[in-house]
Structure P
Amino acid sequence: MSLPTTFLGLQTDVAQKAHMNLTDDGDRIKDWINTSYAEVASTTRCFQRSATSTLVSGTSSYTLDASVLHIELLTVTHSGSAWFPLKECELEQILSYRALNSAASGPPTSYALVGLNQLELWPTPNSADTLTTWYSYLPTYLAADGDVPALPEPHASNLLSYGALVQAAEAKRDIMMLGDFQSQYAASMQDFQRYLNRKAGAYPRSFPTWTSTTTYGPHDPSADVWGWNAA
């Protein structure tokens, strides 16, 4: 299989290793590859970007955009000045804050995610502040034969092929091959995670201590801009 691999190249590789054929099993193989693609994105959070939205004065509940896979960081810009990142809390803590001081308002400092997409903020926004969401997301699924995964090689080939092969072995109830494919997939995932860790640099993997002099760079104008829906 030549690199960078294409969607057709991945399908062919999986079919050959699983002793299947693209005529009868092509649709299943495509689904298995894309399922593995989504699993890699969800497990490693390798696809990330930011987007902005406008808060509504007096509204503390919002519906999170459907493209958000994982929230990485939330920040608020109030009167043109960036504030510290919002602290993640349990819903119980947000509700306790509101019970203790129901009239509290201002730039939000805490948030809680309820279920898949209900975002609760505290204190209640008192102006049309800008909320910047740094988040991970799912890549566009592979569809055309010539599509190329948005992952670096050789990780793309190894992860998507072996991830699909695990599912193929399960479907065929091929216990002998299942263990080997699972080991190869797990090793490929570990290799990719190490790659991501190295790419991020040598910064300690701990939450930084923010100071009053902490500033944030301007938002990338090419990023998505969301219209938030008040819940």
Structure Q
Amino acid sequence: MAIFGDSHGNHFTPAMGLLARQAGMSGRQITVGGCLALLGYYEIVSPYASQGKCRSLREAMIHFVRENPRLQVAVLAHHWSVYTGKSIYDDQAAIYVLGSRNDKRSQQRSLEVLRQSLEQTIEFFVERGIHVVLLGEVPPFASDPVKCIAAALRQGRSADSCHRPVQEVRERIGTMNSLLSELAARRNGVSFVSPLDTMCDKVWCSPVADGVYMYRDRGHLNRVGAEHLARGMRIPYMEPRS
């Protein structure tokens, strides 16, 4: 198993590592913060992305796959929704993905390039017999849930009071969740796994699960949270050995 992605690939690595060990598989991580581990796009317009590092990530992904013919599962994990040209955090500028030097910076074009790049990347893996897991995003919070929990506990409130309405979460990341789900449904050898299934109920998404504080900031899991999340995740070809 190998996980490819940006900083969300980083924060999911403890979960994927745990699942790989339980399945008797080795695991590798090929990630760069702020970059898309996807083929076909030209540039990410973002203050967080180094274009040289993003090119190196794609080259490393291709090299790794070609040099490891026993690879069975490729997990693609990103903070997908931040690349759509619409900021999911109110205090951050929009990030765009361009398909060419002369592309227009817009939500519509970013989504088109994301779709095309995902389809090209999925084809790259599937034609080599590698199962692709499109790993969805964790609920993003408007403010740092760690600070919120600390304040709540000082005030005698429950840490669960730092939850966020599930409707708000779906408004922020629902477009990409729908795209990932659609791509998985249309293609054999591709699965979509969403953390929302275990981190949210019908009303709320919480930064705390079964008493475990899951986050290290408003958009990333901590190591303990990632490993706890793994308990509720079922990844094709990575089922625990009996």
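Structure notes:
- Test item: P(r) over Cα pairs in 5 Å bins from 0, in percent calculated as 1, 6, 12, 14, 14, 12, 10, 9, 8, 7, 4, 2, 1, 0, pick one of P, Q: P
- Structures P, Q were shown, and log10 I(q)/I(0) by the Debye sum over Cα atoms at q = 0.10, 0.18 Å⁻¹, for residues 74-193 alone at -0.59, -0.91 was computed from P.
- For 0.95 (FRET efficiency 1/(1 + (r/R0)^6) of positions 18 and 138 (r between Cβ atoms, R0 = 25 Å, to 0.05), calculated) the corresponding structure among P, Q: Q
- Computed 23 for relative contact order in percent (Cα under 8 Å, 6 or more apart) - originating structure among P, Q: Q
- Source structure (of P, Q) for FRET efficiency 1/(1 + (r/R0)^6) of positions 162 and 178 (r between Cβ atoms, R0 = 30 Å, to 0.05), computed value 0.65: Q
- Which of P, Q yields 0.7 [distance in nm of label points 7 Å out along Cα→Cβ at positions 122 and 186, calculated]: Q
Laboratory data are not the source of any read-out in this text; all were calculated from the coordinates shown. The shown structure was predicted, so the numbers you read here are calculated from the model rather than taken from an experiment. Cβ atoms are built from the backbone, for glycine too; each structure is taken alone.
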